[in-house]
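Below you'll find a set of structures to go through.
Please treat every number below as a calculation from the coordinates, not as lab data. Since we're looking at a predicted model, the values are computed, not measured. Cβ atoms are built from the backbone, for glycine too; each structure is taken alone.
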Structure I
Amino acid sequence: MNTKTVIRQLNLTKEGFEKIQQSVKKAESKTSGEIAICVTAESSDYSMWEFLAAFFASGICFGIMIPFASRINVLLENNLWVNKIWYLPLIYGAAVLVTFVIFFWLFNIPFLDRIIIPEGYKSKKVSKKAFCAFAETGVYCTEKHNGILIYVSYLERQVRIIADKGISDFISDDMWQLIADSLVAELKKGNGVDGFCDAVEKCGDLLSEHFPFEKDDVNELPDGLLILED
C-alpha cells in the first residue's frame, strides 16, 4: 500500500489538510502543549506473513490434487502422443507455483492482508513505529516535554496517541485510548478530516486543563497532518 492510496481512502483533499492544520492551531491556542499528527500507509513490511500464507495456500492446492494423480495421468495418456514420466510432477509443480503467485498477490490486498497478519504482531509493529515517529518528528524534545503525537497506521487500522513525560503524570493512557478508539471508528467510515479534527479538539481540551496557554509560548512543532513516506 502506498501513501497516495491512503490519502484517497481517507478522503484527504487539499482543503482537508488545511482544515486539519487550522484545527491544530485552534487547539494549541488554548494550551502550551504541542500536538503533532502523522499518518503512514503501514507500520511494517509484512511480506513474511504474505509469503507464509501463500505457501500454505499452495500446500493445500497440492494436497487437493494428490488424490487425482491417476486421473490426471490418464488424461495425459489419452491426449498426448507420448506421456513422459516427468509430465505429471511438472503439472503439479506448475500448479503449486501458479497458486503461490496468485495468493501472494491476493494477500497484498489490504483487506486480506489484515486477515492473515496476527493482531498481536500488528499491534507490536504499530507501537514500535509510533515511538520511532515520536522521536523523528521531534515531539519528544519540546521545552516542557508537553507534546503529544497522534499516529495513524492505515493498513492495520490502528491509532496510537503518545504523550511526552511531562503530560503522562497528569493524563492517564486510558483518556488517550478513548480518543484513539473514536478516531479509528471515524477513519473506518472514511471520515478522515472530521475524525482528525475531532481528535485534535479533544486532545487540545485535555491539554488545556493541565497546560493552559502562556503568553510567551512558542509553537515548537509544525501544525497539520504529516504523511510519512515508506
Structure II
Amino acid sequence: MSRRSLVTGANRGLGLEFVRQLLARGDRVIAACRHPGKATALNSLAGEHPGRLHVLPLDVADEKSRTAFAHELPLVIADEKLDLLINNAGVLHSGERFGSVPATNLDDSLRTNASGPFLLTQALAPLLVDGARIANLSSTMGSIASRTEFRSPSYCISKAAQNMATVMLAKALAPRGIGVIALHPGWVQTEMGGESAQTSPAQAVAGLLRVIDAFPLEQSGQFLDWQGEVMPW
C-alpha cells in the first residue's frame, strides 16, 4: 500500500530529490514550496505522475501561509492522513561577518529553519496517522559541539534551535507512536552546498530515506546523519 508523504521546500535541491524518490517508490506526495508557478521541475513531475503528486503553495516562515496550507491540505488528501512529513525548507544567509550580522538575517533564519517547521508540524499533527514519521532536515552546523569557527551564525543558531524543536516534537508526539528525528544530509551538491560538495542529492536522499524508514520510536528525538550515525548535539 502506498504511503502519503509531504515534503516542504520541494522545488529544488534535496526537497526536489525527495519528491522524485518518494514517487519512484510509489508514494503519493504533497510537494510544498513558496512559488509553485515557478517550480518547473516539480510541475513536470506532476505531469508525469497524474493524481500522485500535488504541488501546493507554502512559506513555512509565514503564519498566514501555514494557516492557509493547513486548511487546504485536507481537501487534497480527503479522508486520508499523512504517513511521512519531511521538513526540508530552509534558508542560509551567506557572507555574514561578525560586527555586521543584521537582525533580519537572524529573524528570517529562525522563522524559516526553526519556528516555522515546529509550528507547521503542530498545525498538521491532527492530519498525521498514529505511527507516522517526521524528519527535520538539520545540519552539522547546528551541532554546538562541532563548531570550531565563526561562520554563518544565523544558520548555525537557527539549526541548533531546530534540533531542540525536534526533541520537543518527539516528546509531544510519542504517545501517538509518531517518531521525529533531526537529520544531517552531509555535504551535498545543491545550491546551498555548492558544486565542490562530496555527495550528490540522489545519494544523500537515498541514505536519508533508509534512515527514516528504519529508525524505531526509541530513537525519536535523536540527531542522525544520512548514514544513520549519531551526531553530537
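Computing distance in nm of label points 7 Å out along Cα→Cβ at positions 48 and 208 gives 4.6 for which of I, II? The structure behind it is I.
Work out the source of 4.4 here, i.e. which of I, II gives that when distance in nm of label points 7 Å out along Cα→Cβ at positions 8 and 80 is computed. Structure I accounts for this read-out. Between structures I, II, the calculation of FRET efficiency 1/(1 + (r/R0)^6) of positions 56 and 144 (r between Cβ atoms, R0 = 35 Å, to 0.05) yields its largest number for II. Comparing distance in nm of label points 7 Å out along Cα→Cβ at positions 24 and 88 across structures I, II, the highest value is found for I.
Assign the value -12000, calculated as helix-only ellipticity at 222 nm (-39500 (n - 2.57) for each DSSP H run of 4 or more, over all residues; to 500), to the correct structure from I, II. Going through each structure in turn, the value belongs to II. Among candidates I, II, the computation of distance in nm of label points 7 Å out along Cα→Cβ at positions 32 and 176 that gave 1.4 used structure II. Using the calculated result 4.2 for distance in nm of label points 7 Å out along Cα→Cβ at positions 184 and 216, pick out the matching structure from I, II. Source structure: I. Tell me which of I, II gives 0.8 when you compute distance in nm of label points 7 Å out along Cα→Cβ at positions 136 and 168. The structure behind it is II.
Taking 51, 26, 24 as the value of Cα extents along the principal axes in Å, for residues 16-103 alone derived from one of the structures shown (I, II), identify that structure. That value comes from structure II. Taking volume of the Cα convex hull per residue in Å³ as the criterion, the largest value within structures I, II is that of I. Each of I, II could give relative contact order in percent (Cα under 8 Å, 6 or more apart), but the derived value 42 comes from I.
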